[in-house]
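Taken together, the values in this text are just the output of simple stated rules run on the coordinates, not laboratory data. What you see is a predicted model; the values in this text were computed from it and never measured. Cβ atoms are built from the backbone, for glycine too; each structure is taken alone.
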Structure I
Amino acid sequence: MTLKIRTITGDINPEELGPTNMHEHLIRDAGTVEVLHDKDFLMDDADKAALELADFRNHGGGGFVDAQPIGCGRNINKYLSISEKVPEVPILATTGFHKSEFYLPTHWVFDYSIDEMVPLLLADVYEGIEINDYNGPLVKRSHAKAGVLKCATSYQNVTPVEEKLCRTAARAQKEIGLALITHTQQGTMGQAQIDIFKSEGLDLSKVVIGHIDRNPDPFMLLELAKQGVNLEFDTPGRTKYQSESITVNCLRALLDAGYADQIVFAGDSGRRSYLKSYGGGPGYAYILEFFIPRLRREGISEDVIKKILVENPRRILSFDI
C-alpha cells in the first residue's frame with residue numbers, strides 16, 4: 001500500500017504535510033449565487049489570496065485545504081498561480097457540492113442522476129479539475145487534480161437534492177478513498193449526514209463533519225465522535241458565532257473522552273471581511289498565531305496540538321494510490 005496526499009501540484013508523501021488548515025477558501029469568482037446575494041463573498045483576487053497564504057506559511061502553516069466545490073466559484077487556474085507564489089504550502093483542491101440553495105434552479109445538479117455525477121467527481125480526481133468548473137458545454141481539464149471530496153446540507157434540513165449530492169460524493173469516496181469533508185449549516189444535521197454515509201457503507205474515519213462546533217453542544221459532539229467520524233472546529237477567531245471559551249470547553253470535552261484522534265482545525269474564511277489581505281480579519285493564520293498559543297496557556301499538551309494540526313490531517317487526507 002502506497003499512501004499519498006493529492007495536491008494541486010502533484011502527489012506528496014503524508015510526511016510532507018505540515019500544520020494544516022482543513023477547510024478554507026482561496027478564491028470565489030463572480031457568478032455564484034453567494035456572490036449575487038452578498039458581495040462580501042466575492043474573493044477573486046489571486047494576489048491577495050497569495051499574500052494571505054504567505055502569512056499562514058509565516059506562522060508555521062504547512063497544509064491548506066481549499067473547500068470550494070463545483071459551481072461555487074472554484075477557479076483552478078487561480079489556485080495554481082497562488083501555489084506558484086507560495087510553493088511551501090501544499091494546497092488541496094475540492095470536488096463535490098455545496099448545499100442546494102447555492103445553485104440556481106437551472107443548474108445541472110438538480111437534474112443529473114447520481115450515476116451521471118459520480119464520474120464527474122472521479123474525473124476531477126483522476127484526470128484533472130475542469131477549468132470552467134463544469135459550466136459547460138465543453139470540458140477542458142487542468143493538470144491539477146482534486147484531493148478532497150465535499151457535500152453539504154442546510155439548516156435543520158436535508159433537501160432531496162442535498163441527499164442526492166451527499167450520496168454522489170459518498171459513492172465517489174468509496175470508489176477512490178479520498179477524504180470527504182462536509183458543510184453543516186450552524187452545526188446541524190451532522191447525524192443525518194452520518195446516517196447517509198453509513199447507508200452507503202463508508203469508512204467514517206475518512207469523513208470530516210464540518211462547522212460542527214457552531215452548535216457547541218458537548219453531548220452532541222461526543223455522540224458523533226463515538227461513531228468514528230472526524231469533527232472540524234472552525235469557530236476560533238469568529239466571535240459572531242460564539243466566544244472562544246465555549247469552543248475550548250467543547251474541545252476539552254472531546255479530549256477528556258479520548259477523541260483527540262478525531263479533531264481537526266480550520267478557519268473557513270469565506271468572506272473578504274475575514275481576510276487581512278482584503279482589509280479584514282482574522283485571516284488564515286489566526287489559529288496558528290493566536291488560538292494555538294491560547295490552547296497552550298489553557299494546558300493543552302504539545303502532543304495533542306501536534307495530533308490535531310498535523311497527524312490527523314495526514315491520516316485523513318492520505319489515500320492508497
Structure II
Amino acid sequence: MKTNSLAAWLVAVRPYSLGNAVILVLVGSALAWTDGSFHALPALLCLLFALLMQCTANLVNDLWDFLKGADQPDRLGPDRAFAKGYITPGAMKAGIAAFTLASAAAGIGILVWALRHGMLAWGGWELIAAGAACILFAYFYTAGPWPLAYHGLGDVAVILFFGLVPVSFTYYVQTGNWSWEVAAAALACGLVIDTMLMINNFRDREEDARCHKRTIVVLLGAKFGSWSYFALGATAVLLTLTLLTTGRTWAALLPLLYLAGHTATWRKLVRIDHGDELNVCLGETARNIMTFGALLTIGILLG
C-alpha cells in the first residue's frame with residue numbers, strides 16, 4: 001500500500017466503526033421527530049461532529065496503541081495503519097490535528113444554530129463543555145500519562161461518549177429539552193456499542209496483558225469478559241423495554257429482535273474463545289450494533 005495514500009487513510013479511520021456514530025444521531029433525531037421538534041440542519045451537524053470525532057479517536061488510538069506497544073506485528077485484529085507503516089508519524093499527527101479542528105468547526109456550527117434558535121438553557125456553555133469533553137476523551141482514551149483504556153475505564157468511556165452524550169445532545173439541541181426516556185435510549189445505545197470494545201478486548205486479552213494494557217477482561221478474566229459481552233446487549237434490550245411505560249410500544253419491542261443475533265454471536269465467541277478467528281465475531285458485532293440502531297430508530301418513529 002502506498003504510504004499516506006487515500007487507501008492508507010481509509011484503513012486508519014476504520015470505516016466499519018463509523019456506523020456507530022450514525023445510529024446515535026439517528027436515535028436522538030428520531031426522538032426529536034416524534035416530539036415534534038426535528039430540525040435537519042443541526043441533525044446533520046451533529047452527525048458530522050460525531051463522524052469526525054469517531055475518526056479523530058480512531059487515529060489517536062492507532063498512533064498511541066503503537067507507541068505504547070499494544071499494536072505489535074502479530075496483532076490478531078484488523079490492520080492498524082500506523083503500525084503497518086501505511087502512514088508516517090508526521091502525517092498521522094497532522095491528520096489528528098485536522099480532524100480535531102474539523103470536529104471543533106462542526107461543534108461551533110451546532111452551537112451557533114442552537115443559540116440563534118433559543119434552544120439552550122444555559123447560554124451554550126453546556127454545549128461547549130460537552131464538545132470539550134468529547135475532544136478530551138478522543139485523546140485521553142489511549143494517549144496521555146493515564147490513558148483510560150489502559151486502566152480499566154475504556155468501557156465506561158465508551159458507554160458515556162458513544163451513548164449518553166451523543167444521543168442526549170442530539171436530542172437536546174433540537175428540542176431544548178431532555179427526559180428520562182432519552183437517557184434510557186442513549187444508555188442502551190452505549191451498552192450495545194460497548195460490545196464492540198468488549199469483543200476486541202476479549203480477543204486481545206493476552207497481548208494486552210503483555211503490554212500492561214489493563215482492560216476489564218485483563219483485570220477480571222476471560223470468563224467475565226464473555227459474560228459481560230452478553231450482558232451488555234441483554235441489558236440494552238431491557239432498557240428499551242422501559243419505553244413501554246411512555247407508550248413507545250414499537251421502540252420497546254422491536255429491539256428484542258436484536259437479541260437473536262447478539263446471542264448467536266456470543267455463543268460463537270464462547271466456542272472460539274481465542275485467536276484471530278474471533279474477528280468473525282467482531283464483524284457480526286458490528287452488524288448487530290447496526291441492527292439494534294435501525295430497530296430502535298424505526299420503533300421510535302412508529303411510536
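State the single structure among I, II that was used to calculate helix-only ellipticity at 222 nm (-39500 (n - 2.57) for each DSSP H run of 4 or more, over all residues; to 500), giving -23000.
II
Using distance in nm of label points 7 Å out along Cα→Cβ at positions 107 and 219 for the comparison, can you identify which of I, II gives the largest number? It would help to have the intermediate numbers written out before the result.
Numbers: I: 3.6; II: 2.6.
The maximum falls on structure I.
Tell me which structure, out of I, II, gives 17.9, 55 once Rg and Dmax of the Cα atoms in Å is calculated.
Traced to structure I.
Thinking of I, II, which structure, once Rg and Dmax of the Cα atoms in Å, for residues 155-274 alone is computed, gives back 14.2, 40?
Going label by label, the one that fits is I.
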